[in-house]
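What follows is a set of structures to go through.
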Structure P
Amino acid sequence: MDRETRDMLLETAGRFFTERCGRDVVNGVEKGIWPADFWKEIEEMGLPLIAVPEDKGGAGGTVADMLALLRLAGSHAVPVPLAETALANLLVAAAGGEPRPGPATVALGNLSLSGGRMSGKVERVPFATVANRFVTVVGNTVAVVVAGNARVEAKPSHAGEPYGTVIFDNAATEFSSNGPLSAERALELAALMRAMQMAGAADRVLATAVEYSKQRVQFGRPISTFQAIQHMLAELASCVAATIASAEAASRDADEGGLKDGGRFSIAAAKTQASDFAQRIAAISHQSMGAMGFTHEHILHHYTRRLWVWRRDFGSETFWGEKIGAAYAKAGPSALWESLSGSKYAA
């Protein structure tokens, strides 16, 4: 979709999230309450199908359109698998399938597929206990397993979202087809998805901390005037800016370079950057807000706890950092400066 259409979509989605994704919805999910009406409205708006071609029932948007929406969702702590379903639908469509309605998630790991049957185990699968189907990639084959054909061991994330371990024991697939995307590429797209959500959450953390510092009065003046707080917020702003810049650059490179392999190095760098700064962003924001920031009643934890969880999802900073190092080692000493100065892939 063109820029004007995307801006209109994001404006509409932003209003919708503001009105319908309040503190009660986020806290309710943590208590095990599935917001069925909220999810129904999300589907009616077509948001999970944003990057699916129109001939497969989608909105015909690009990867960049999807990622922009997911950054917005991250800034509202949307507690349903919008990101996971959007990516799952994209993977299915890329392999020639037509996505089905309902919440889905991606289960990426060391799996085997033979004769239309899936075997293996994937830990820390987001929204595993509420998904209708699991989308996996084995080699270059995209496969879909309905929830009834898999076993899920529930283990909520630190943010209270319904994560779990998914076990496929010779599970029958609902759909399987070779496509242009490898399992490695699916992991890269999932990492980019999380990096964009983290950029949105980090941006909201900064705005929350800044607004609180302006309103909180101590010794007769706002704490935003105190030099120590100013230093904290300046460091927080620099971490957030780096997280956003790297995620946006990866989104652009992935979109311009093509779905198959665009932006591989940028994605690794973005997830490394976002995961590396996640803890620092959370720590500074809580410190700057003092006791208030640590209370369950305040919304800050909706974002900081997700940053902690998303830091590990689909590869931590260590995982992606090692991939960057290995790529440079393979490419040779001349590749480092060229890639840094020319935004080229490392290998």
Structure Q
Amino acid sequence: MKNRDGLQDRIKNYLLDKVLIIVLLVMIVIISILNPSFVQYRVIVDILTQSSVKLIVALGMLFVLLTGGTDLAAGRQLGLSAVITATLMQSVTYSARFFPEFGDIPIYVPFIVTFVVLGLFGALNGILVAKFHLPPFIATLGVSTIVYGVNLLYYSSERNNSQPLGGLKFEFTNISQIKVFGEINMLIIIAAFVAVVVWFVLKRTAYGKQIYAVGGNKLAAKIAGVNVDRVLISAYVIESMLVAFAGILEAARTSGANSSYGLSYEFDAISACVVGGASLAGGIGKVQGVVIGVVIFTVINYGLTFIGISPHWQQIIRGTIICIAVAFDMKKNRA
């Protein structure tokens, strides 16, 4: 009897541990039954391609969630990143260039400028949370408004007058068009590489252990010799840098940008992390869970559209999944 109870507990724990994969497989099976053409190589590649940019944002969000924080400015930061990149990446032959006086700007310059600007906003988030002890929700909400205002001022200046930015260099936009190993988009390879790097940092480095320690118990981490303020600030800077990179890729993917880019990306990222097992209380979360969380939401959007389900129902299903995931998270923390 005791052995049977032990076996049942092991099966229950295994199913709980693999619940995300089970949910994803069930969704794929149901959609495939309703429309068998869903299960084909092209569709899988499309889903992974659509997941790529949002995965990078979610991986950045994982850093701040692990510290017990959050970042409501991530979406607006992505929009600013895309706009800055687009204004500096336009071809010299484009008639409506943002900076015609600069001539042919080397392709690495927009990358550097974007990373510096977004890194400063990330540092501002971190300083407000670590040094001024503002709740992350309030601090990043305020910074989100600031970032959006800066973006609008820049985007709607006399140089552009709020016109969609286009005319980007081919060598830049081609990043999102390159195919490797047949039909695999380069964006998938880039996102996979970023995921591996983030996994290594969080799992195999002393800094990663400090991130988890700060999220688990800031006081205990401080007593153990961890510079809590430095870890918090660096987590927000890293998150903003990953968001900046996602914004650059989004500009390349769409061959342009406007001030509305990145809208609600922060909520998608938080949702994917929580569904993937990251705790809102901090200290708990895995890269592989975030990857599956992002793919699950992409499958919901893509798959339900594929079988003709109304976008309104998609929002209901997404919201239900998020509520269930947070409920499990709260129950896990109480335990």
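Each reported figure results from applying straightforward, stated rules to the coordinates on display, with no laboratory input. Because the structure is a prediction, the values reported are computed rather than measured. Cβ atoms are built from the backbone, for glycine too; each structure is taken alone.
Here the criterion is distance in nm of label points 7 Å out along Cα→Cβ at positions 168 and 256, and among P, Q the highest value is seen for P. Once distance in nm of label points 7 Å out along Cα→Cβ at positions 192 and 280 is evaluated on every structure in P, Q, the highest one turns out to be Q. One of P, Q was used to compute FRET efficiency 1/(1 + (r/R0)^6) of positions 48 and 64 (r between Cβ atoms, R0 = 30 Å, to 0.05), and the answer was 0.95. Which one was it? The read-out comes from structure P. Quick one: relative contact order in percent (Cα under 8 Å, 6 or more apart) came out at 33 when computed from one of P, Q, so which one is it? It was calculated from structure Q.
Figure out for me which of the structures P, Q the number 72, 54, 40 belongs to, where Cα extents along the principal axes in Å was derived from the coordinates. Structure P accounts for this read-out. Taking -18000 as the value of helix-only ellipticity at 222 nm (-39500 (n - 2.57) for each DSSP H run of 4 or more, over all residues; to 500) derived from one of the structures shown (P, Q), identify that structure. The correct label is P.
Source structure of the calculated read-out (distance in nm of label points 7 Å out along Cα→Cβ at positions 104 and 120, 2.9) within P, Q: Q.
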